[in-house]
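Following this line, the structures themselves.
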Structure P
Amino acid sequence: MTIRFRPKGQTRGELSIMACDSGRPLAERILSSLNRIIKNETEENSSFNLRLVDTEEIKFANGELKTVINENIRGSDLYIVQAIDDPHSENSVNDNLMALLTAIHAAYQSDADSITVIIPQFPYSRQERKKTREGITAKQVASFIETSGADRIITLDIHAEAIQGFFNKAKMEDLHASNPIIEYIRQKIDTSNLVVASADVGGADKARFYSKSLQSDLAIVDKARDYSKASVIESMRVVGEVEGKDVLMPDDMISTAGTIVNAAKLLKRHRARNIYVACSLPFFNHPAIERLAAAHERGDISMVLGTDAVFWGTEFIANNPWYHEITIAPLFAQVIYNINTKQSVSELLK
């Protein structure tokens, strides 16, 4: 039987957390943080422990998926956690998206009072506009999630802010990993000689935020992309002064790492000293790991910092000393608690 939390004097319903299979490790880390918050913020005794709703994800021989909820969630304020891109699973992005949709609809059919989807990785977020004769797939995904029964979606550093407008009724909250990353950087890196550089013009706003927070100068790597081919860059140049400086390149995601590695090479040619890379979503699609390891070996990149929104685990970190991981579970836990207790989340979105 799942132990749930109902805040005194509130009417949102009992707080319940469930997870798809790929989202379970993140959900457990969120739960650990959430239980600490509840014990610190309320009069719950030390034996109180919120647990995951008992569910089962079934995969059929033909590849079809479905989620079964094994206990009563009627009237609950329910949060469903899923990692769409899971390095430790054989499931594809599409498999995990379908598992999420079946979980949402199972919760809807089970009469949950409110359904919030926790997906740090919004699928198909790079397909948010037309470049040629193609669909706007990010809008389709938004429709799938909403039609399945979700009332709210919480994600992390979404690639295109326009996606927030793709939902007709459901609310979308876009959290940012910048504050936890900046806190880590201040602890681990001497920022007195630091320049923040954007790996492309599209990331200038993010780099500007880091630059302001760290009180550092700003540079931009201007790149021309060939949109007729996937992940192909035609030319790059540096706007700003990086000679003799340590450089931090923040980004929302690292996919194949082509842009980051090429930008690091260019910055090194401009006599930058140490180059640090920070990202919210370390997808590391092939051949990213090989490229980043080689860049570290050459001395082009000193460190890559990512969050556990894409969880690589302790073994990966031990085998790849260039990679450092921080957790964003406390951030999601605090947002869940604030929503359930009807407190403001605006400060947590910054």
Structure Q
Amino acid sequence: MKYSIQKKPIILLAFLMLFFACNDSGNDGPTPVEAQIASDIAANVNPLIATSFAPVSDIPGDTAGTGGYTFYDLSSGDIVTDSLSADWDIAFSATTILANSGHDGGIQIVQESYANLETAPETGFTGQIGGNGSWYDYTGGASSPFHAVIPKDDVTIVVKTPAGNYAKLTILSYYEGNPDVNNQEEFPAGTPSSPFIQGRPDSRYFTFNYSLNPTGATSLVHVDSFTYFDLTTGTVVEDESSSQWDIGLQSTTIIANSENGGGVQELNIDFSALTEAPIEGYTETNTTWYTYTAGNVPPNAILPNEGITLVFKTPDDEYAKVRILSYYLGNPDVTSPDFINIGTRSASRYYTFEYAVQTDGSRFFE
């Protein structure tokens, strides 16, 4: 009898040890995840301010023939009225183009096409350019169309701004409306002896493309690449081929690391309400997480869609949920006057997002 009494607590102790061991192993449920915030993750931030797909049109260059100039700010795309200020970068009058040399600006012509010029020179700048054979050829009475100013397509104008930034510029047209100079209906060819051609669009109207690097660097090209982010460590990963990154960002495109077994899908569920990641349905890319406002208020803005969550499967067979909070530097208030005004809006392609990673191998976030 004494033996039986002594053995019962031993059996009970063994049972309790086994019970607590099972609890410690995680079998009582998933490990709770803690949400984190990633701020201002650059998504292929291209610093160039470019109008390559939307040329600046019909900037007047002394159309009245009074000897005056039109002063233009490349950073804002605005005409500036104060010629003594540092707010303008280039000025137009007839075929002469000025730099703002009074505020340390400069200009020069580089013998390279606009598309192929990748780096701005750091020396060789002057105060103005112009004259036949500089950025244009004057046909005179030697070739058709006669007595025309034709921009050269094998040279590029490089500008150094008063702010110390570099830009490249190509003149597309010297005539109002950017006419096709080889089409006589749009641009009558005239005759060798007639410098004033009837029916031809007015001259001294500049249409041009330009790219401005506002960082002070000499690079003048766009680079399309992704920024790769590791959700587990909260760091940017440089190696594109690595299995260490989970989410890739380029402009408004979001990708998963599908080459290493990852995936992404969009769920119409609030971030806080999403407690379980799906088993299937993962793809490589998501481009539907946002709405483009177009002409609404705020105009031309990228705004995250409310009530959706992106779920990621990582190369480590773990699951994460992500809610995009902002596409703009500093996560600004999109209803503020500074944001509504495009001229004062903070830079785009900077993601701020809330995320949570389940690292215990389960699909459950709570």
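Bear in mind these aren't lab numbers, they're just calculated from the coordinates by the rules spelled out. Remember, predicted model here, so these are calculated numbers, not experimental data. Cβ atoms are built from the backbone, for glycine too; each structure is taken alone.
In terms of distance in nm of label points 7 Å out along Cα→Cβ at positions 206 and 342, which of structures P, Q is highest? All intermediate terms of the calculation are to be shown ahead of the outcome.
On the way: P: 3.6; Q: 2.1.
Once distance in nm of label points 7 Å out along Cα→Cβ at positions 206 and 342 is worked out for each structure, P has the highest.
Which structure, out of P, Q, was relative contact order in percent (Cα under 8 Å, 6 or more apart) calculated from, if the result is 18?
Label of the source structure: Q.
If distance in nm of label points 7 Å out along Cα→Cβ at positions 142 and 318 comes out at 7.1 when worked out from the coordinates, which of P, Q was used?
Q
For structures P, Q, which has the highest computed value of mean count of other Cβ atoms within 10 Å over residues 270-277? Can you show the working numbers first?
Numbers: P: 19.6; Q: 15.8.
When mean count of other Cβ atoms within 10 Å over residues 270-277 is computed for each of P, Q, structure P gives the biggest number.
Computing helix-only ellipticity at 222 nm (-39500 (n - 2.57) for each DSSP H run of 4 or more, over all residues; to 500) gives -10000 for which of P, Q?
P
Out of P, Q, which one gives 64, 19, 18 for semi-axes √(5λ) of the Cα gyration tensor in Å as computed from the coordinates?
It was calculated from structure Q.
To which of P, Q does the computed value 5.5 (distance in nm of label points 7 Å out along Cα→Cβ at positions 62 and 254) belong?
Traced to structure Q.
Determine which structure produced the value 18.1 for mean count of other Cβ atoms within 10 Å over residues 102-109, calculated from the coordinates; the candidates are P, Q.
The correct label is Q.
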